[in-house]
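*Asks:* Take a look at the structures below.
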Structure P
Amino acid sequence: MRSRQIPAELLSSVRDADWVDHTRRSYVEQGIAHVPVKEGYPCDTELPPTVSYQGRGFFMAGPIAIVQGKEPTEAEIDRIETWKKPDAILWIRSCRGVERIPDVRVLRGEPSEVSCREMGMVFRFDPCRVMFSQGNRTEKARMMRIIGGRERVADMFAGIGYFTIPAARAGARVHAMELNPVAYGYLCRNIRENRVESRVVPECGDCRDLLTGWYDRIIMGHFDSPAFLDIAAGHTLPGGTIHLHTAGSRHPEIPESCRRWFSETGIRRIKKVAPHTWHYVLDLKVV
């Protein structure tokens, strides 16, 4: 790519310049913007063609690369290490029990606590000790869009704050419940780091014991949520909404014993979590 190098803070001032090649994207590295240049105009440098990654799927949690699913081969691990140069590479085989404790094998490097930033929020956690799902990003963004500022929200399986923080940033008053003491510690820390202490009440324990009073909205971000649906419905105001997360090979259905509580159902498919298995979210309106 033919490019000119300019201070990053000047990037917006040249976007409409005649010499900028809009068929390619500018990028910033160490405070310097590399702006693509059209043929016929002078440039500062010729950059080699961009090489795309061809290898095993993974995601980055801060400086740590995380692989899920079947065990990666040595060649796949090498490609990830060459491509991203992470501090460590982890293989998360599964998450155990209701506390969602990750079953982790360290493949390379020295893992540590990490900090992930999404949509202006920060989530700190130890990927060897608590679960983190990058694929929930679109659902976090949706919660921020649809939750009203005066709502009372229950997050029954809060984890490290995946949905608690977005709901609080939307202005809701959130009751966040988490059974795993390690995840609860990070939940409290993330509440402080995101400066939403005044809008969140965190509690460590079984959500079936901690739900109290009535809520405008309840978030059930655990694949075992259907077993708790009757309890959630008993604490949701008429006209309120329950967001039920579950997993399966086909569109889920509301348990027959619970259907009388709901007037309408919306179903969203979030991501694939295993062969022939998808993560779904049901939006249930309470009558």
Structure Q
Amino acid sequence: MQTAPMLGYLIRDEKSWMQCLENSYTALRVSWQGEWVGLPWVLKECVRYLGLDRNQDSLPAQQMLKAAERVAHEIEASFANDIFQTEPLYHNRLHFADAITTVSVQIAIQSQLNQDFNAEWSACALLACIAHDFGHNGRVNQFESELESYSVKLLRPIMDECGVEGVWREWVERCILQSDFALVSQNHLAVKNAVFEWDLKWLIVFLNESDVMASASTNFGVGMGEALASEWKKIDFVAHKTVATPAGRKGFLKIITFSSPASKALGIQAAIDQEIQAIQ
């Protein structure tokens, strides 16, 4: 796997956070279609971008980052030689990379807005994000948080081995369980009119937003919708017929929500509104 830096990936540009994010999505896709850098490399770059590699004072942060690294290696190893083509077409390693890249940019924005950086919260966000679809098999939930509960089950032995415990462990698990798309609207309601804090409710919202940010993007969303349609077609989930159509795209854009100050600084909602108007 490639170890050299990817052109344009996570180059900090505080004058245009969205450009930083979109350049990073582009770099990931160039790599995905060619010589894939691997999730461990992507995670390492996210840690570097946030300066967490220089934070040696927080044991909980170190433990969560160690667990995140373990998850990244396990996901990568499970599909690196996928001769049976079992890797989901949407919930694949590229999706994990998109999500942790997005949450890293959001954390950088929020830290600038707050003039404050929380290493433990940031490490917790990276761990929850890299593990939120851990073990995803391309299927859909038959009951609330079914697949998310499985991800938590897979993660627990790793958190045990890495010493992730107490409130941070509780927060990681709660974030993953609340990443069920059916619960997202209530997660955003929980922060409505609330001032940002480095707490659990905002951690959940950051994960929810990073989960769909690439799909919400005007430049990359249509392709993501097509990938999801292909994934759902394999299990004959009826929504595969509509999710990648213009009407399906418009419906998706209308129901997703972005509440965080970081997402507002990115300007994602304005871009979504403009795309909705453009869809016939």
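Every number in this text was worked out from the coordinates using simple rules, so none of it is lab data. The structure displayed is predicted, hence computed values, not measured ones. Cβ atoms are built from the backbone, for glycine too; each structure is taken alone.
*Asks:* With distance in nm of label points 7 Å out along Cα→Cβ at positions 172 and 244 computed per structure, which member of P, Q shows the largest figure?
*Replies:* Checked P, Q; max of distance in nm of label points 7 Å out along Cα→Cβ at positions 172 and 244 sits with Q.
*Asks:* Here helix-only ellipticity at 222 nm (-39500 (n - 2.57) for each DSSP H run of 4 or more, over all residues; to 500) has been calculated and equals -4500, so which of P, Q was it run on?
*Replies:* Answer by label: P.
*Asks:* With distance in nm of label points 7 Å out along Cα→Cβ at positions 60 and 76 derived from the coordinates and found to be 2.8, which of P, Q does the value describe?
*Replies:* Q
*Asks:* Using the calculated result 45, 35, 25 for Cα extents along the principal axes in Å, for residues 140-251 alone, pick out the matching structure from P, Q.
*Replies:* Matching structure: Q.
*Asks:* Check the numbers for mean count of other Cβ atoms within 10 Å over residues 20-27 across P, Q and tell me which is largest.
*Replies:* Max of mean count of other Cβ atoms within 10 Å over residues 20-27: Q.
*Asks:* If you don't mind, there's one more thing I want to ask. Work out mean count of other Cβ atoms within 10 Å over residues 164-171 for each of structures P, Q, then name the structure with the largest result.
*Replies:* Comparing P, Q, the top value of mean count of other Cβ atoms within 10 Å over residues 164-171 belongs to P.
*Asks:* Same structure again: 10 is what came out when relative contact order in percent (Cα under 8 Å, 6 or more apart) was calculated for one structure; which of P, Q is it?
*Replies:* The read-out was computed on structure P.
*Asks:* Right, another one. Taking 17.6, 54 as the value of Rg and Dmax of the Cα atoms in Å derived from one of the structures shown (P, Q), identify that structure.
*Replies:* Going label by label, the one that fits is Q.
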